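Where a number appears in this text, it was derived from the coordinates with a stated rule and is not lab data. For clarity, every value in this text was computed on a predicted model and none was experimentally measured. Cβ atoms are built from the backbone, for glycine too; each structure is taken alone.
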Structure I
Amino acid sequence: MSIDLPSGQVRPLVEPDGESALGVEVAGSLLLVAGASSGELRIYDRQTGKRVAVYDVTDAGLINDITVAAGTAYFTDSQRAVLYALPLHGRTTGTPREIPLSGDFRLAKPGEGVFNANGIVTLDANTLIVAQTNDPDGVGSVLYRVDVPSGKTTRIKIEGTDVVGADGLLLRGHTLWVVQHNVNSIAELRLSADGSTAQHIRTITDDHFVIPTTADLGPGGNLYVVSSHFFTKPSDDVPYEVVRTRP
């Protein structure tokens, strides 16, 4: 769906088809959709909502979030230690491929509510930042630098706070916002130039955050945060919201 920010009016962009979805990303004329447990990468025309392509890349994963770098879209998988790289060619796409994650990244022990690679952003053409919701060695979350050509990951040293429940990421300049879904807050970090360390600046909270999952910057420099209401039984009485807050 698309939302008119001044009025809050919502209109369908892609007609509901019963398929699950998580992250979305706009890339030129295309709308990219992470197909969650379907294992699909879905591509739509962002103006008409018509499906351009579908790629079934896994039957054992959870396709979660997306970023675009140097003409390629990268999708995270919250159950497998891989990224999916999808070349973008204007209004068309190439063939997706897997990038196995090596280095510091390890899958957490499987269990209810356990997520691995989740939010993802682009640091530069060859480097991505990925959040792992559940630290395999502890109770918090982990951030990694990912070298795209090799798939090698390096754990980012976070100073001044423990990131918990890391979900969506947002990067502007050297400011990295980490949406923390299970503590209803956003950690604002200052990322070093090479992405090896991050310093905690502050934690953003809002009474309207109910399991926030992702965020973006909008008019006036405001943060717009999706309040997902995960774990709440869907009904017409649930106030699904995009919350505007100051960064």
Structure II
Amino acid sequence: KVIGHGAFSTVRSALRNTDNIKVAIKSISKFDALRSKSKQHMDEWEIMKLLQNNPYVLTLFDVFETETEIHLVTEYCMGGELFDAIKRKGTTKRSSFRRGRFTEPQAARITNQILKALVELHALGIVHRDIKAENILLLNGDESDIQVKLCDFGMARLLFGTNAPPEGCHGNCIGPATDMFSMGVTLYILLCGFSPVFCEDVVEFPDAYWNDISEEAKDVVRSMLHHNPQERISAVDALKNAWI
């Protein structure tokens, strides 16, 4: 059964023959994968193997190939995408249209878990580059004990290439701060249901959607959405924040 699509892939659910456990199989086109490769590219399954002991990263069980595709066998997350959970929380009635949002404790818990995945990823010198609600899976549908998994490392890149200068990345170069900005966007959406609003590069919190959100939560969002990547908070430092 098809349960999802990516730019170069299709995800299906299946039952594993050895123990009848439900798994997910991501089938990646070899042609498209090779075409998109760069010197800083790492195969998705290589990254997942490096992170196999991280409880907040989708578990990889096996990898096998056919003539045209590479297949990743992973754990199956019953709760589906975080993006779909946000949509389910909203209402589409014209008289009371409202995008879905999570409570502060729920949003903080989700953020905490994804940050713990990013800390290890960044320590390995890898940037995910596609942090968003669609790439965060809910292990189950229990909102009283939310557990999430970071997935889809197809856009991930090594922080430095083999020919990188000794001074490393500067200015607008892609780096860990890129992931932190994306995490900030995701957190903003979790708390109010809408994408961030900016005025002269400073994030704003419209009263209509943020009047019942704490200043502590807003401060965390601000620290992640700082316009200057050099001043944007890191995953390690964000985890030290009492709100998270």
Exercise. Output the label of whichever structure in I, II has the greatest value of FRET efficiency 1/(1 + (r/R0)^6) of positions 2 and 154 (r between Cβ atoms, R0 = 35 Å, to 0.05).
Key: II
Practice problem: Tell me which of I, II gives 0 when you compute helix-only ellipticity at 222 nm (-39500 (n - 2.57) for each DSSP H run of 4 or more, over all residues; to 500). | Solution: I
Exercise. Could you tell me which structure in I, II was used to calculate distance in nm of label points 7 Å out along Cα→Cβ at positions 194 and 226 as 3.4?
Key: I
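Given 9 as the derived value for relative contact order in percent (Cα under 8 Å, 6 or more apart), which of the supplied structures I, II does it correspond to? Could you put the intermediate results ahead of the total?
Details: I: 9; II: 18.
Derived from I, not from the others.
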